[in-house]
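These are the structures in question, set out in turn.
Please treat every number below as a calculation from the coordinates, not as lab data. Predicted model only: the values in this text are computed from it and were never measured. Cβ atoms are built from the backbone, for glycine too; each structure is taken alone.
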Structure P
Amino acid sequence: MNTFDYFHENTNPFLIDIEQKDLYTIEDHIKIQTELTSHSEKIDKFMESLYPECEMRTSLNEMKRRCKKGLNAKIIDVSNPILPKIEMHKIGNGGKNCFVCCTPLLDDRFTASKTIIDSLMDVGFNGHFLLLNGGFPNPTGKEMKYVGVPYCFKIFMILEAKKQGFEKVIWIDAACYAVNNPDQLFEKLDTSEAIFRTFPPNCFAPETYNNICFPKTIELLNKLVNRDVRNDTTINSIVFGLNLDSERINCFIEEYYKMVELGLPFLTAFPEEIVFSALMNKPEYADILEKANSHNLYIHECYLNKENAKHAGYFFVQRGY
């Protein structure tokens, strides 16, 4: 039996058949969960066909695990179905700055996300925290069909905050907790338009992209942005902020939506970060890419504990799972 070639057909392998609307019922969520499970089984052979004969440092099983993260996510507990709701938490005195996060249900990230609120309070942050556990961010009513696209939710969650009136919004991974007051990160968004960490190409190992991306994904990305993406400065999005009042940031988001619609650019071991990097390395965003880099956004706890990270000036510590 021949494997369907989504690259040849230029078709999104993660797309699910679901009606577009602003609000979804419990029954809708259960149907979507079933669709995701069915879809997950269908694209295994496709990903096997993409894996190079010479192999990569990233195993086929790990590529499948990462690329099927959306398809395998639990958006509702079918055995005890409760409609997922976005929760806005006022931190301190509140204000115009907002962090966002979302997680699947019933996993370690779901549990960890609940502790972010207390950590922000402990460091004296005044602002808001928008959290979604289960479900999927759906700011314009068309995003739910993309729930299977791996790790595509960060921009969508940021736009959920924009819907509620926030212009400077920072995504924070559920693995993180605050150790210093992050107010100045939002101040930086006034001038930098974005905030994240960056790394030079092949910083951690030679031929990085060849070992974390399927060859056809690299070929497609090169075609889409008209350059060799293997030479890109890489964006890390553990902590990732945008100034939504910036015209260029909104252009970046429009381009990102086109990538999500296509789906294929997300077939890598670091799906959203490779797409962010492919777009942000375009000449029109060069100064944003340079100004956005902030080395002290976070550090993993395997390098520094909470007290030492605080003393060293990091804003967040990332837990190990």
Structure Q
Amino acid sequence: MRILISPSGKLYGSENVLFDYLKHSSVKFDIIYVPKNSPFKKKLEDNNFIINDFVNVKVLYFLVFFRLLLNKIKFIYCNEAGHIRYIVLLAKLFSKVNFVVHIRILEDTNSINISLKNLQFIAISQTIQKSLNLSSWLIYDGFHFSESRLFQPLPYGNCKIGIIGRITSSKGIDLFTQEFLQKCGSKIELHFYGDVDKEYEKSYNFQNLISLKNVHLHGFINDKHQMYSSIDILLHVNEYEPLGRIFFESFDFGIPFIGIKKGGIAEIANQINYPYVFAKEDLADLLRSFSKQEMTFDYHKLEISRKLALEYFSIQKYTNQIDRILF
């Protein structure tokens, strides 16, 4: 018996990668555990996957432990490291069972410091792999390019800059100060799409952000067509991004991407020869130049980079690599 566990039931990058993998893999899991009443569970069930849900993590691993005692499980794959302490404990107790854990965020590398023969790790980028400092496979997340829209030229009026993702300090949101917007100029609008972290919502930086002119908060929007049809440029300011699925999304919807030349974003840009990643201190002046038409994107280079992304980060290539490890 093979078991898959998704610690999170959100519909962020890791869940969408897992969904694409399950849709394209020819091999099926016997049991898929997903949090109860979660958006991810609904998406899977809407696509005819049979799901076992859970509410309490301890209860979930008690059930898994019981199945292991009955010698009914040969393999467990965890899509992210949120449950790593339970996985490590089970791997120690059941040395004949194989465990594979996907490491998707830098924070999780800090809590993993054990090497077991039956516990293996998959890192989604060199950035993660170096921080993990344990033996691991390096497999870049795949992306199902389905839209492939033409890149559109920037408007002559206000330039709408989209920032997509959870709104919190760790995502680099503190960059957007009044001074930053003043440097950007009056033709820039910042549109945020994502839930606000509850703790960050109380902070001075967030209160200052929402008071600024030309800043618009839209909350989490599941309809990607709605988001991408409402912006002209996608801006990503997380310096510690482990990989950056958002990079691929912007390509798919024909929206030029601007990011910080660090972490996983710099890694992707290097792989596909993408020129529009910069130092953080240069972003405001660059956005001002784009909005005033003093600088524009080379759309031929954008298309070349997208073709390379289709090759290097295809979901089929990713699926084949994961299948070889899991099966």
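What the table below lists for this structure:
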item: Structure (P, Q) behind the derived value 32, 61, 7, 0 of P(r) over Cα pairs in 20 Å bins from 0, in percent; result: P
item: Identity of the structure behind 21.8 (criterion: mean count of other Cβ atoms within 10 Å over residues 119-126, calculated), options P, Q; result: Q
item: Mean count of other Cβ atoms within 10 Å over residues 79-86 - highest-scoring structure of P, Q; result: Q
item: Comparison of P, Q - label where mean count of other Cβ atoms within 10 Å over residues 63-70 is highest; result: P
item: Relative contact order in percent (Cα under 8 Å, 6 or more apart) - structure with the largest value, from P, Q; result: P
